[in-house]
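Just so it is clear, none of the values below were taken in a lab; they were calculated from the coordinates. Everything quoted here is computed from the prediction, not taken from an experiment. Cβ atoms are built from the backbone, for glycine too; each structure is taken alone.
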Structure I
Amino acid sequence: MIVQNLYHANLKIDAEGSVSLESAWELALEEPASGLEQLQAEARGWAGGIGEPFRIPAADGSYEFSETVLVTGIELKPVSLAVCRVIFSGAEFAAGGGEAPALAAAGSVVDVYETDGAHRRTMRFRASASVSPELIPQPGRPLEWEGGAFICESCRSSNSGFSVELEVTAREATLAELGLPQAGTDGDGFETKRAVWFVAASEHDAFLADHPVGGAAAWAGEKFTLVSADSKLVGKIGFEVVLLARKVETRCIAKVRSEKFAGLSRSGAIQREIVWKVRWRVAAEELSAFYGQTGLCPADWTEEEECIITDISPKRLSEMEYELDIEAQHPGNPGLFGRYSAEDRTNLSTRVDVSVDMAEFHVSAEMAGFQKLPDGRFRPILNWNSGSGCPFSADGRLAENMIESTLRCLVITESVYRSGDAARQIADLAAWAAVRVSTAAVAGASGSFLRIGQTCRETFSNSGKLYTRISRSYQKAPGDLQWNPNYWSSH
């Protein structure tokens with residue numbers, strides 16, 4: 001059987017002025033009972049009988065028996081066939097035995113109704129000098145008086161040596177703050193405020209709705225957010241609600257550097273992977289300051305200044321604050337740049353990607369207007385026409401030093417993105433291929449360009465829109481030469 005205390009030492013005063021304690025326990029059977037009779041029999045066996053010592057919760061979750069308070073009432077409330085609630089009432093009796101209570105009314109109750117609607121109740125009690133402190137009403141604490149919810153405002157006492165005279169005044173309440181908010185700090189060093197309220201059962205749901213966890217806690221001060229609202233039963237009259245608020249600030253709350261062996265280089269040097277992981281608590285209005293930081297160096301939270309932020313993962317804690325997990329890696333980590341060089345797919349509709357390479361162009365004797373003789377010499381070709389036989393624009397044959405030469409040419413590849421699939425681009429691809437030579441600038445470079453190839457493939461933008469990537473390569477004529485359009489129209 002599993003035993004759990006629900007509440008303890010709820011103070012009760014009945015219509016005759018008798019003062020008693022009330023506590024509630026919940027019993028959970030290991031196996032559900034076959035019926036309510038079996039469940040109640042199990043609970044009754046654990047609860048014991050009237051006149052036995054009152055159970056007091058212990059710090060380890062168990063219970064102890066009081067030496068002075070005795071059980072005066074037991075109530076069983078089945079919750080299910082496996083769970084039963086046991087409610088004890090208890091009182092202390094005068095020394096020497098008998099049924100005279102150690103704390104009893106010594107006068108009539110006086111009810112006063114103020115003009116503002118407040119209801120106050122006063123009564124005098126007489127107690128033995130050794131009465132248990134738990135039976136004496138404490139200012140600021142709730143108590144159940146004739147079934148109603150009251151907050152003790154004062155408890156004046158006078159001691160004659162053999163007995164104590166008490167005058168208790170309490171105010172009827174459905175909502176009352178029990179003491180002033182208490183300031184403190186949490187485990188991360190943030191300022192906290194803790195407040196305790198008594199809330200009548202009828203007002204409990206509305207009170208929690210007015211104090212949502214994650215919302216602003218104006219009662220605690222500016223920029224405080226409510227992090228918890230824990231309710232504990234106060235007998236049958238209501239709840240004791242503990243509100244805990246925390247100051248919202250932007251601050252680093254954890255920083256961890258890890259290092260692990262990553263292998264050996266080709267030269268035998270040890271390779272290590274160094275990773276920093278930090279956690280920030282960030283006010284919602286300052287979250288944007290952390291945008292766009294990946295790929296940059298952390299400002300002040302790593303020993304290695306050249307580290308690179310590789311990941312920022314925000315988690316919304318409430319409407320007022322976020323928690324960010326940030327990772328930074330040392331640029332020397334093996335495979336770092338290979339792992340994070342994913343293809344960029346942003347701004348495809350306006351983007352132009354450019355790559356540059358070099359190529360060699362071989363000028364044969366025939367292209368220069370010459371033919372090679374068996375003895376290795378060259379002689380001009382009769383009736384040779386540079387307009388159709390030379391790849392470069394020329395008024396006649398090329399210089400003899402151009403014969404069988406190899407010229408280096410710049411090759412520029414431009415990639416553009418067109419909306420839609422590849423089938424929609426066929427007309428554009430064909431029109432470009434129909435022209436071999438152009439003099440328009442390519443990627444900012446001017447000159448005579450030979451169109452040497454184009455490819456296309458479909459891709460998607462980061463937002464999921466379909467594009468066709470068209471890559472076109474242009475070979476720039478070497479030096480001050482110009483490509484001959486007539487020659488290249490047939491080659």
Structure II
Amino acid sequence: MIKKKWDILLVSEEAPLQEDYWGDFVRYVKSPIEELGGKWPAPHAQHLSIVALATYLRRHGFKPAAVDNIFRLASCAEKFRRILAEGVPVVGISTAMLMEKAAVERIIDEIRAINPAATIILGGATAERQSEVRALGDITVIGDGERALLEVLQALKSGRDLKGIANIYYRDGGRMRYTGSSSDMEINEIPPADWDLLDVRPSLFYAVEASKGCRYKCAFCSYPQLGRQALKKPELVVEELLRNRDRYGTGVQWFSDSNLTSWPDHTQHLCELMIRRRLNVPWSGYVRIDDIARNPGLAHKMREAGCVGFFSGIESGDDSVLRAMRKGYDAKTAREGVRIAKDAGLLVHANFIIGFPGETEETVENTLEFIRKAQPQTAAFTVFWIPVNSDASVWTDKKQWEIRGEGTRWTHRTMDSEQAIAHLRRAMSVVVNEMPNTVIADEYLIVELLGYGLKLEEAVSYSSALRDFHRAKNLGLDELKGKAAGHILDAHRKIDRFLDRSCRAL
């Protein structure tokens with residue numbers, strides 16, 4: 001009989017939304033290197049979700065194994081299958097980055113084929129919102145998973161009934177039963193992540209949470225705990241940042257909070273502690289642009305503390321659409337925030353949603369005019385998406401919004417999803433061909449490249465080379481295309497050398 005080494009195996013992977021949501025952007029980023037005979041790096045940066053859970057379980061006496069990149073790296077796939085074959089009794093799957101049911105099914109099919117007796121526990125937004133995904137597993141944890149998962153493992157080990165554990169769905173005969181909700185876990189009780197639980201950490205990019213939830217209630221947003229945001233003590237956050245640097249060799253830290261600047265005084269204090277403790281590690285995160293506009297000194301303090309730039313969901317350059325979205329600011333305020341951040345030496349990544357109810361050809365033009373004037377260094381466009389079974393107003397109040405459909409297939413009184421995709425493609429083309437000071441990129445591109453071992457100036461140069469490659473190809477500028485190709489290939493040689501080292505088991 002094989003001795004069970006582990007109490008639970010925690011796994012994660014990434015599978016983005018379907019083609020019509022991210023397809024154009026993915027092609028934009030990947031097609032130049034593929035045309036030049038290379039390929040975009042396969043592994044994604046290690047996920048905080050399973051490491052945070054494994055850390056909490058280990059500190060409460062359980063033996064967790066954690067494996068990321070299970071379909072992207074051969075060594076991770078081998079470990080995943082080996083632990084299953086050893087008969088691990090419980091497997092937990094994070095669906096936080098698995099946006100489609102098919103991706104979850106693929107993992108579960110492999111688990112069932114190798115270890116059919118394993119109890120499968122799901123967690124993360126996709127399982128929480130989609131009953132057909134929950135039905136694939138035996139148990140689903142709702143919300144923050146640390147406490148509920150610990151109680152589930154304790155119950156399974158002792159043979160106790162699951163019905164007394166809050167915040168879970170569990171299989172009872174042929175149906176899934178919900179046990180009801182309880183208060184969230186106190187954020188300051190969550191320990192810093194033990195990243196050494198992962199044998200392979202492909203990236204120098206490490207995520208950290210300084211808060212949970214979101215203070216705001218934008219109409220399109222499905223972020224957990226809308227309207228409330230719990231802040232972690234800045235002293236604990238900085239200790240974790242220093243720990244990541246000293247133990248794991250962090251190259252860039254990413255604040256995965258919904259909005260790092262919800263309470264600017266709190267962010268200011270956090271930055272002052274980073275400076276005082278001499279963190280000296282580049283970092284980035286999500287920031288509301290109006291927080292920067294209304295607190296002019298904050299951007300300079302963030303830069304002094306090591307911030308290289310931030311992602312801001314500006315979402316539209318049209319005031320009527322911003323009001324409908326319930327963003328709480330106008331285009332003028334957003335432009336001022338971009339200006340202040342750039343003056344402080346920060347890279348501004350601006351995201352824009354195309355197709356929100358009320359969107360028209362004119363409002364899309366206003367967004368493009370906003371980009372022309374504000375000139376964020378990088379920008380991205382996404383098609384309006386209706387998050388199913390979420391707390392987002394566009395889902396709960398669909399009739400009020402006159403929306404039919406869901407996900408990325410929808411129609412409303414001013415536009416449908418096919419028209420939105422056409423507007424998105426045109427917007428990308430306009431930025432690439434007509435706006436030399438703004439580069440198409442996603443929220444992670446610069447920090448992802450830093451995580452792959454590039455220096456900041458190399459990462460910025462790479463994103464510019466992507467723009468130049470596409471522009472030269474569109475306009476027949478062979479000399480510019482050749483120069484851009486050289487930058488792209490040089491960067492990928494460095495990335496490949498880095499990954500050859502980092503993807504070996506530690």
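Mean count of other Cβ atoms within 10 Å over residues 174-181 computed as 14.8: which structure among I, II?
I
Here distance in nm of label points 7 Å out along Cα→Cβ at positions 14 and 350 is compared for structures I, II. The highest value is that of I.
Supply the structure label, taken from I, II, corresponding to Cα Rg over 2.2 N^0.38 Å with the calculated value 0.97. Considering all the candidates, the number was obtained from II.
Here relative contact order in percent (Cα under 8 Å, 6 or more apart) was derived from just one of the structures I, II, and that gives 8; the source is I.
For which of I, II does mean count of other Cβ atoms within 10 Å over residues 54-61, calculated from the coordinates, equal 14.8?
The read-out was computed on structure I.
Out of I, II, which has the highest value for mean count of other Cβ atoms within 10 Å over residues 142-149? Structure II comes out on top.
When helix-only ellipticity at 222 nm (-39500 (n - 2.57) for each DSSP H run of 4 or more, over all residues; to 500) is computed for each of I, II, the one that comes out at -2000 is I.
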